[in-house]
Structure 1
Amino acid sequence: MVAVALLAQGDLKAQSGTATTHLMITADLTSSISLVFDNNPSVGSAGFCPLSNAGTNNVGLDLGEASYTGGDTLSCVNFTTPVTNYYLVSSAFDVVVTEANTNSPSYQLAAEISTAPPTNVIWMVNNTTLTNTGFTTLDSADSYGTPVTKTLQVQVKSGVAAQTLSETITFQATAN
């Protein structure tokens, strides 16, 4: 926020045709941080799918079509069956947070999903389960300007009915 105050003082002199004025400006600078999502340098390899609209704060991530017995249709998706009767699809991306006008040495990163997932579906980032009831802390002291790789994971029980799983995940960076 910038606030500008103008203070004008003047002496009008009819004889000389000149005037003198002064302009005094004050500004209050507020701190700000910004968050963008980038493709990881390993994009295209297993576990690193490309983001649509990379380099912005509004991206998309396609995890393809998956099934317990058939795997995933995209070669960039990491598909595993870490637990009996469950499969996991995942892909990593980078989060970059920058700051201006702040003395904060680091930031806290958190995330929240927008809606409750279907039964037996779990949305996670780096093995941390996300909820739609509040932000879940992912990191407590990340460095500004440094890409931080995060892996989005969706765990699905083999018996979940065929459907499209879609979720909006909101990330929040808070200055420490």
Structure 2
Amino acid sequence: MRRDKQLLCEGIKLKMNDAKGFIVTCYHGMSPNVAAQFRASLFALGGDFEVAQKRILMKASQAFGYELSRSLLQGHIGVIFAKQNLLEVTKSIFHFKNEHEGILEVLSGWFEGKAYSSKEIEFFSTLSSKQELRAQFLALLESVPTQFLAVIEALLTSVGHCLENKITYREV
């Protein structure tokens, strides 16, 4: 391998080591403006999008310990590295994919020492984030006393209504 390609391979391998996970994608007809928007949205979440040559990516992933099949890598290949919040980056990818039909296709990924298929990665994008789960949990904790107070209030007001009805019916 030539020296410049060796440096590219080492660079990709270093990014793989530094990231919490990465997703291998195939992109078609992405204009520079759309690519810039996509990169900016990923960067805001701690992600990075890098275009990679198939052969260099295969060698870097093999050195990293992640086997990519040549048949999987069709078209223009890009790798998305998630350095911070892996779930949010995954959600952002699928949000972009749904917004821009036919531009981006998720091929596979690697998270926390395990390889995942595109279907599994898509499932991850549907999971609730940590903040959403916290909000749901707090809402659940808040609902119990709120409902308890509503039941107590209904009991107390129903006694008053019963007494009021008894008084009005006695007078009639």
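Starting from the value 52, 16, 15: which structure in 1, 2 was semi-axes √(5λ) of the Cα gyration tensor in Å calculated from?
Structure 1 accounts for this read-out.
Upon calculation of FRET efficiency 1/(1 + (r/R0)^6) of positions 86 and 158 (r between Cβ atoms, R0 = 30 Å, to 0.05) from the atomic coordinates, which of the structures 1, 2 produces 0.05?
Working through the options, I get structure 2.
Starting from the value 0: which structure in 1, 2 was helix-only ellipticity at 222 nm (-39500 (n - 2.57) for each DSSP H run of 4 or more, over all residues; to 500) calculated from?
The read-out comes from structure 1.
Here relative contact order in percent (Cα under 8 Å, 6 or more apart) was calculated and came to 21; which of the structures 1, 2 was it taken from?
Here the read-out was taken from 1.
Which one of 1, 2 has FRET efficiency 1/(1 + (r/R0)^6) of positions 102 and 118 (r between Cβ atoms, R0 = 30 Å, to 0.05), as calculated from the coordinates, equal to 1.00?
2
To which of 1, 2 does the computed value 21, 17, 7 (semi-axes √(5λ) of the Cα gyration tensor in Å, for residues 62-109 alone) belong?
Structure 2 accounts for this read-out.
Values quoted throughout were computed directly from the atomic coordinates according to the rules given, and no laboratory measurement underlies them. The model shown is predicted, which means the values in this text are computed figures rather than measured ones. Cβ atoms are built from the backbone, for glycine too; each structure is taken alone.
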